[in-house]
Every structure is written in C-alpha cells, then in structure tokens.
Structure 1
Amino acid sequence: MTRKFDLIAIETGSAASGATSRCREAGWNVAIVDSRPFGGTCALRGCDPKKVLVGAAEAVDWTRRMKGRGIQAAELQIDWPELMRFKRSFTEPVTKRREDDFAKAGIAAFHGRARFAGPTTVRIGEETLEGRYVVIATGEAPADLGIPGR
C-alpha cells in the first residue's frame, strides 16, 4: 500500500525540518525520512559539537600563549573523556527531541534509507511513499582540494 503526502523530505537536518514544519503549518500532509539518527549533521556531528571542541582547544591555546603575561595555569590540559561527556550532554537529546517535535506537529517520520522508485515515489524498506513534492536535504560533500594534508 502506498501512503500519499504533499511533501516528503529526505534527511532531518535544519533544512528538511524547516521545510516540513512550514508545510505542515500550511496544512500539508508531510513525511520526513532519515537513515541516520534524527537531527542532522550540524546538530549531531558537525557545527554544534565542533564549536565545543574548537572552543576547548582555543581556550588551552590562549592560556598557553598568555603564560608569563599575567596568566598562570600549571598542567593545563584537556580532559578528553570529560569534554566528550559534555559534548554528548547536548547532542544525545537531539534525536528524541526532534522525533517528538515531528510527532507533535503531525509530521510522519520514517527511519530508513529513502530510495526513489519514481519521480516523486520513495521506498523505505517495504514502505512506499508518494509525494506531490520531494525535498532532498542531504547536505553537501566537501570539495576535494587535491593537496597534501587535505
């Protein structure tokens, strides 16, 4: 049996979540699909966690560069397990919160890899979804710079 939607969004990052939310608010029947944990790269593996890790490295770097200039910090180091626990304290709740938000908004959420079976038909395992529109919001891949150390 094919389930019909006005919009099917592939992936659950900020682009897909924004599109599905606005369309749902406009009264559309909306579905969202992701093969990875809900939340997208930025919130789970990219932008947000990177800011914490880079911030920790910058704090250590600045402190070391200020040594002898009014800053003293004996045995300054990053406690990696503690830093990772801190990072996970805000990345781990994202998936459940995002899924709960979709459910509360009336957005049908599907876990699995979306495969096109037609121009606007998507299969997720045995499930078939047909959309009036499909948004592919899978992000971008970085460009290969072709230089040593890339």
Structure 2
Amino acid sequence: MSESAPARVFLAVVDETPEHRIAVRYAARRAAHTGGRLAMLYVIEPAELQHFRAIEELAQAERREAAEGLLQDLCEEIAPLAGAMPIVYIREGRRRDELLALINEEPTISILVLAAGTGAEGPGPLVTSLAGKAAARLRIPIAIVPGGLTMDEVDALS
C-alpha cells in the first residue's frame, strides 16, 4: 500500500446480539492482517412511544449512554487485536438506513462485516436485507461470518 493510499476500513455493526462479537473480531483481525482499520457502528433505533416525547427523550439518552459504554468496553478489548483504536460511529434511526447512509458518506469504508444469527428466525434482518436485492446497490463487498463460530475458529479464518 502506498503512503498516500488510505487504509482499508472494515466496518462491523455492533448491537445487542451475541454474534456481533464474532463480526467485530473477524473485522479486527482482517484489518490488522491487511494494514487496515476497524470501524464499528452502533445504531440507536427509535422507540415506539413517539407520542410521549419526554419519556422518549429520556429513553433515547439512556440508550445512547448504554451504546457508548458498550463501544468503549469493546474498543478497549479489541484495539490490541486490531492494531489500533477502532473508529466508532453512533447514529440514531433505523439500523439498515443508517448503515447504508454511513457507507455512502464514508469513502474509506471498504468492506462490511456482518455475523449471521444462529436462531430459528434466520440470519437476522440486516443480513437478510443486505444479502438480497440491496447488495446490488452497495459500493463495497459484504463479508457474512457464521454467527456460531468460536473465537478460535474466527481466529483461524481471519
């Protein structure tokens, strides 16, 4: 990679699912092995109680605080593995919409890493949505990591 070329950025989505840790670890190791950077996105989704504005604002503040705490802990844990402190994005809105907007706004993001869910409901709404027709509109590839892998298996693959 030349001095002027920006580092490849591996973007992983962080959420409340257990498999997000698989995606983050895979992305961190790939970034470290290729001279890239890890980025993590957490999207705070709107609550359903929009008509109770004061309650919604309090709940939104609590969700943001929880997101910041989760990302801080994850950064401290994964930075040594990634080779650098991850880039962190926190957005508010619908997860899929915010993810697509971020990819379009940030030209350095070069690959999206998602982990497929292991539950009976399928791989998860984000994987299902982005692996379908939406994939044709993306400007970057998507790596979908099996959510049932152990950390040792992730390390062996990455």
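Looking just at Rg/Rh (Cα atoms, Kirkwood Rh), for residues 18-97 alone, which of the labels 1, 2 belongs to the structure with the highest value? When Rg/Rh (Cα atoms, Kirkwood Rh), for residues 18-97 alone is calculated for 1, 2, structure 1 comes out on top. Among candidates 1, 2, the computation of relative contact order in percent (Cα under 8 Å, 6 or more apart) that gave 37 used structure 1.
Once distance in nm of label points 7 Å out along Cα→Cβ at positions 82 and 114 is evaluated on every structure in 1, 2, the highest one turns out to be 1.
Of structures 1, 2, the largest value of Rg/Rh (Cα atoms, Kirkwood Rh), for residues 34-73 alone belongs to 1.
Identify the structure, out of 1, 2, from whose coordinates P(r) over Cα pairs in 5 Å bins from 0, in percent was calculated to give 2, 8, 15, 15, 13, 11, 10, 8, 6, 5, 3, 2, 1, 0, 0. Matching structure: 1.
Bear in mind these aren't lab numbers, they're just calculated from the coordinates by the rules spelled out. All figures in this text were calculated on a predicted structure; none of them were measured in a lab. Cβ atoms are built from the backbone, for glycine too; each structure is taken alone.
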